[in-house]
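J.: Listed after this line are the structures, all set down as structure tokens.
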Structure 1
Amino acid sequence: MTDGQDAFAYAFIDSQREDRTGYPEAVYCLGKTLDQAEAVIIRMREQGLPVLGTKAAAALGERICRRFPDGAYDPVARLLTVGKFREAEDRKGLVTVVAAGTSDLPIAREAALSAEFLGSRVELIADVGVAGIHRLFNRLQDIRQARAVIAVAGMEGALAGVIAGLVRAPVIAAPTSVGYGASFGGLAALLGMLTACAPGVSVVNIDNGFGAAYQANLINQAASRV
């Protein structure tokens, strides 16, 4: 066991991650039993650490919110928070999360709420995918205000490349598993985003709204210090 790690049967709490990286450890809840995830969160709160839990089941959200008055659970994003890392008045800059379709909202909301938790001001723009591209153009001036843009899309994932060709800000592409059979659970969107011809696009893994938020927040916070 190294310094800053609190060990128990099945987990190590990395209590010094904020000292090293500027941000606390997040809890990936999928794959953990309810008891395991709850125990990790309780131990983190005992150490005064703020909690951001991703891919959290509703049953876990209910347990944690019942135990902690400052707990909050978003059933669409499946995101669980306890405590705050940044107060609302301390959030900086602007990260804009753009969702191609309503079906992409779970990942878009995960990204938006995670970015807020980490300290960014956030705007979420939904249902502006390329199938009705006029809807995207109607919001283009709003999107251009952002220091970083998260483009969330399934199907063929074209949204990220389109946005990158229209704005100055870096675009973080978040592919989702939304789509019919040949989308292969988001693989088609992932490959489409990776092969986008517009420069300025970085890509996170399928359904990784938190990862997109973390990257966008780093960009936004760096711009705030300039």
Structure 2
Amino acid sequence: MIELKNIVKDYDNGKCCTHALRGVNLKIEKGELVSIVGPSGSGKSTLLNILGGMDSATSGEYMYNGELVSSYDFIKLHCFRKENISFVFQNFALMNQYTVYENVEMPLLARRIKKRKEIVRRCLENVGIMELANKYPTQISGGQQQRCAIARALAANTQLILADEPTGALDKATAEEIIDCFIEMNKMGKTVIIITHDLNIAKRCNKIIHIEDGILVEE
């Protein structure tokens, strides 16, 4: 499904150059549940941003289902993200002026999908927050907000789910519950990649990838 070949990412501000990724080679098969771990500044989020089409590599190739994503221009990258990828972030990235139901409905509206009510209800039920549908994000707990973000990712119905420190702002018990949600998504056939600094969380995935100083040091 995913293949990275010698991916390099440099950030050059004209005065100094930061080597965020240094020749990363990686394969991820369809339906895998993968964690990427490493210390702060190791390149985890940079790698995730490239996988999600949010950033482009300085050099190297990114293949997704046989397509050369690294050759896409801005417009094609936008379409690639919309059609293939859902994101779950540490800060939940919900819109506080909309209800839980409306937040989950957003990717369906973007795609002009009809019969949205049934889809939203099913996704809320899958993560156990159907009773919160009419609440606003500011009225619910952090764990419930993250469940809402996961329900939104389910509603988008993309094959690839990318999660950047999804449990970083949660207590241990709630973090375990959130990982349970990702495991259930994976059982539905979704490919899930989770960035985390928590080895206990990482160990619940089928594959753990270690990165340090922009280099994959262990898989």
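J.: Given a computed value of 0.70 for FRET efficiency 1/(1 + (r/R0)^6) of positions 17 and 129 (r between Cβ atoms, R0 = 41 Å, to 0.05), which structure among 1, 2 does it belong to?
T.: Only one of 1, 2 returns 0.70 for FRET efficiency 1/(1 + (r/R0)^6) of positions 17 and 129 (r between Cβ atoms, R0 = 41 Å, to 0.05), namely 1.
J.: Between 1, 2, which one scores greatest on relative contact order in percent (Cα under 8 Å, 6 or more apart)?
T.: Across 1, 2, relative contact order in percent (Cα under 8 Å, 6 or more apart) peaks for 2.
J.: Continuing with this model, one more query. A value of 20, 11, 10 was computed for semi-axes √(5λ) of the Cα gyration tensor in Å, for residues 9-64 alone; which of 1, 2 is the source structure?
T.: The value was obtained from structure 1.
J.: Comparing distance in nm of label points 7 Å out along Cα→Cβ at positions 49 and 89 across 1, 2, which structure shows the greatest value?
T.: Largest calculated value belongs to 1.
J.: Here distance in nm of label points 7 Å out along Cα→Cβ at positions 25 and 113 was calculated and came to 3.8; which of the structures 1, 2 was it taken from?
T.: Structure 2 accounts for this read-out.
J.: Taking distance in nm of label points 7 Å out along Cα→Cβ at positions 57 and 121 from the coordinates of each of 1, 2, which one would give 4.0?
T.: Attributed to the structure labelled 1.
J.: Assuming 22, 17, 11 is semi-axes √(5λ) of the Cα gyration tensor in Å, for residues 105-200 alone as calculated from a single structure, say which of 1, 2 it is.
T.: Working through the options, I get structure 2.
A short reminder: the numbers here are calculations on the coordinates, not readings from a lab. Fair warning: this is a prediction, and the values are worked out from it, not measured in the lab. Cβ atoms are built from the backbone, for glycine too; each structure is taken alone.
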